[in-house]
Structure 1
Amino acid sequence: MNIYNYVCDFPNQIENSYLLDVPKTKKKFRNFRVIGMGGSYIAGLLIKEYLRDELDIEAYPGELPEIDKKTLVILISYSGNTKETVQAFNKYKKNDVLVITSGGKLRELAVKNKKLLIEMPEKLHQRFTFSYGFFPVIKFLEKNNYLKTRKKTINKTVKILKKYKWKIEKEARELAGKIKNKQLLCYATNYFYPSAYRFQTSLEEDIKAICHANRITELFHNELETFPDNKSYVILIIDNQEIKKFRKQMNYFKRLINYHEIKYKRFPKEIRIFVMFYFVDFLGFYLSRIKHTKMGETPLSDRIKKL
């Protein structure tokens, strides 16, 4: 499968990841703490926002503080060899742990220590494993009665992504041509911050250029001082409810900048957030073509992981 087909395949990745077998446990937990790096950390950030009104969930890129016996540690690493995640397992192996991986050292440790385990498929493209870190956690929480089923919402998400693929791709392709030589910033309201962070990390991988993402609330406290002389191009991802109390500030900011707002506000936010992820992957693909970079290849990152 070529890289374009991987991008297009996102709806199928959602379907397939939600079908993975997940374990049942008799233990009851009050808190959930997700640890992962890169795309696995983004999965944790999104789980936190997606379920923020229902469960106590936090996400960490590496080890977290001491925890109590009512906390389930969720470790996500596709390869199973991510150094920080393996170190976290060794720190918390006496606690309750759920491991989500395709193999490697992490799977070995989970089996040896009899921890909860969800096995991702092997031989996936590392750049496109986000769904396999996110949806199995949702299914695990459903199966163990922490959540009501999200099956209808997930099925609707897949349907919408497939139906509007052409529109999402077209907008991303046109935006790529417009911003090809710009320094890029992305600001989002809190619920959509995982999408903004995905924007940053994906484009840094895809076009080998520094991008930056932050929450709009943080923007108004410090980064605003760099405008209007800042020559960057701004991407905005906004939830109407969250922005209400900052409406005047947002309107003022828009007058200072060149920007593109990714909308799709006809969809519920729990579906719209995956539209944003799809959009970012298409944007990265078309920018990588324009800039002649190799999307999905990370030679420097791969090299430093071996040191």
Structure 2
Amino acid sequence: MNASARVVVMGATLERPPPGIGVIADAVELVFADTEDSLGEALEGSDVILAWKPRSGLLEPVWQRAGAVKWIQSASAGVDRLLFPGLIDSHVVVTNARGVFDQAIAEYVLTLLLSFAKGMPGVWERQGRAEWTPRDTEGLAGKQVLVVGVGPIGRAIGVACQGLGMTVRGVGTTSRRRDDVFRVVYGADEFLDALSWADYVVDVLPGTPQTRRVFGEKAFGAMRPAARFVNVGRGSTVDEPALVRALQEGRIGGAALDVFEEEPLPKDSPLWTMPNVIVSPHMAGDFAGWREALVELFVENLQRYLTGRPLKNVVDKERGYVPS
């Protein structure tokens, strides 16, 4: 790195920095800020923000002091919690962590599908009671899985499911009948019809105004009564009261949820105690070494920024994701 820049690491401290960030300390001026006051001061004269905690609630109140900022690197694949009108309308380039979490999330989805098929929640429950009750389980080979959201994470999920012999289709913005991962990609206008085809539906959608609560009464009504719903996308894509009703009334077979409209999931949510629901605390992409991988991505992009080359993973701020 030959040029210099001032980089603000938002949501971290000098005492607890992102692992490996020190490799750029000799090439740039590195500033840490984890409060509104410290961030506002740090932004003045800064070129770059590494949004280690990509939260608009931290950045938006001091945005007027970010006049010199040209680029923000988000430490997450989804940028819905970072974006706000002032940032969307600005000249500032936003990049995300596309590619870092794909394999981990695909493996997590397979774990959830296998947990349903093999009845693992019931196995663990009976183990706690020292209850010996053998039973037949389902297979996944030959089952039909619909991946809603056909970006890199969705494609990694599709490849993983194919490896278990499942038939995989996807839902994207526009339809196509030939794809190297999905046999068929339905368009957004075919969404409800596509849902009726699947044994398993995996939601990998980003959080945008267009995807808000797309999984609602109509969507759950279109699914098969035995179908299982998995959400590793964004909680905002699901109408949770509608999901609860569909589960309680037996209109779908079960749900595995890693993301929620409100996080942490409130303790009084009925989802915690429903027998056909698996709840996990937004951890599908968390793997040993993910923080280091994010720093490596940022360092690569910083090298590009300092040498005038195109950045990786540039987000379309109006759409809220990186276009394929």
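Any read-out appearing in this document is the output of simple, stated calculations on the displayed coordinates, not a laboratory observation. Here the structure is a predicted model, which means the values were calculated and not measured. Cβ atoms are built from the backbone, for glycine too; each structure is taken alone.
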* Structure fact -> percent of Cα pairs over 37 Å apart: greatest across 1, 2 for structure 2
* Structure fact -> If mean count of other Cβ atoms within 10 Å over residues 61-68 is calculated for 1, 2, the one returning 15.2 is structure 2
* Of the structures labelled 1, 2, which one yields 3, 16, 28, 26, 18, 7, 1 when P(r) over Cα pairs in 5 Å bins from 0, in percent, for residues 37-108 alone is computed from its coordinates? -> 1
* Once distance in nm of label points 7 Å out along Cα→Cβ at positions 141 and 237 is calculated for every structure in 1, 2, which label goes with the largest value? -> 2
* To do: Have a look at 1, 2 and say which one yields 1.00 for FRET efficiency 1/(1 + (r/R0)^6) of positions 125 and 285 (r between Cβ atoms, R0 = 30 Å, to 0.05), as calculated.
  => 1
* Of the structures 1, 2, the one that 1.00 was derived from, the read-out being FRET efficiency 1/(1 + (r/R0)^6) of positions 13 and 149 (r between Cβ atoms, R0 = 41 Å, to 0.05) -> 1
* Asked: Thinking of 1, 2, which structure, once helix-only ellipticity at 222 nm (-39500 (n - 2.57) for each DSSP H run of 4 or more, over all residues; to 500) is computed, gives back -8000?
  -> 2
* Structure fact -> Output 3.5 (distance in nm of label points 7 Å out along Cα→Cβ at positions 133 and 221, calculated) maps, among 1, 2, to structure 2
* Comparing structures 1, 2 by Cα Rg over 2.2 N^0.38 Å, for residues 157-244 alone, which one has the largest value? -> 1
